[in-house]
Structure P
Amino acid sequence: MKSAVEAAGGKQRVPPSATASPWPMTTASWEITAGGHSMWVYAGTQQAPSIHNRPEENSNQCTVRSFVNEDASIEAIRNWVGVPPAYISRGNPILYIFHYQELGSPIVGIVTPHYRAVRSTLPADKIAYDKAKAEGRTWALDVLQAQDGASVQLVHYLAPRGS
């Protein structure tokens, strides 16, 4: 993430940090201008341990916040995700929440192989859902759309350690 944002001209906002309380987390942030739009980019990790019958939950997260109208970009992101939202608020701002799974299929590249993501809704069946979580295939996308800005947060829930 760091190399991609900095290659696009992003400047670090505050030094990267890490904490162990309430659980291990890392954060980093950059300021960037793209297409004439000023944005902040945040990236981080979280390792929430198992507590009170709740299994551990580890994730990688990225948030992009823009300070101008991004209606066209929001529409493109909603089309990109390819699954219906699990929740939509009405009014200004509008919040779209998507929960989905990603399956990858290998594509042989010239230099290195990479993967094409195939997104689909999360399974309703508990066994299939638990399998998707255990395999690290679950994602959340929150899109906040306002007249004077937007925020997009993408979270990848990782397979539990030891899976």
Structure Q
Amino acid sequence: MSIPVYQVTIPQYQVDIQPNFKNIGAKIDKCIIKHFVGQKVSIRCIGSQDHPGKSVDALVTIIKKLGTDRYDPKRQGDRYENIGNKPIDIFALDFKISEKGKYLEQFIESFYYWPKKFGEKPIKHDVFILYDRDKMKKVVHTYEGRNDIKKDGFVFKERDNKVGAIKGIIKIT
């Protein structure tokens, strides 16, 4: 099975200064709508800076081979712990893609501001994995110290075929 990889060039997408969330999100949304309109997907966003020693292309190669960016079981993920200690393979948000939908502006903005709130550098997403929502199972969970119920955790329905859940990958250059 060949996984399509789409490239979106956005030279103005940097996080050393506040990016234009709406403009950048719209450019990525255009690619999503072009290739996935009418489909139910779970979108996972990755910043290559969170994977030391791995380029964007290296991450894409790993994802195409394993079906996920979780290539090192010893590597601690960001916010993978939850009160019920439920297994979660990935964090993503699910959407039914429509021609007028807006999807990525929220991701771009929250990952710019959220890390800054804790004195960390903003995250620039440069890889987006779109999974077939029907091949994922949602894991409802709660984080320690929070009362809100989160619906962004997922496990693969076919644990031995994570690659088969991928509909496409978008990389930002």
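Determine which structure produced the value -7500 for helix-only ellipticity at 222 nm (-39500 (n - 2.57) for each DSSP H run of 4 or more, over all residues; to 500), calculated from the coordinates; the candidates are P, Q.
Value -7500 for helix-only ellipticity at 222 nm (-39500 (n - 2.57) for each DSSP H run of 4 or more, over all residues; to 500) corresponds to Q out of P, Q.
For distance in nm of label points 7 Å out along Cα→Cβ at positions 30 and 126, the calculated result is 4.3, so let me know which of P, Q that is. The structure behind it is P.
When mean projected area of the Cα convex hull in nm², for residues 14-93 alone is calculated for each of structures P, Q, structure P comes out greatest.
With P(r) over Cα pairs in 5 Å bins from 0, in percent coming out at 1, 8, 17, 21, 23, 18, 10, 3, 0, pick the structure among P, Q it was computed from. Considering all the candidates, the number was obtained from Q.
Taking relative contact order in percent (Cα under 8 Å, 6 or more apart) from the coordinates of each of P, Q, which one would give 20? Checking each candidate, the match is P.
Readers should treat all values here as calculations from the given coordinates under stated rules, not as data from a laboratory. Quick caveat: nothing in here was measured; it's all calculated off a predicted structure. Cβ atoms are built from the backbone, for glycine too; each structure is taken alone.
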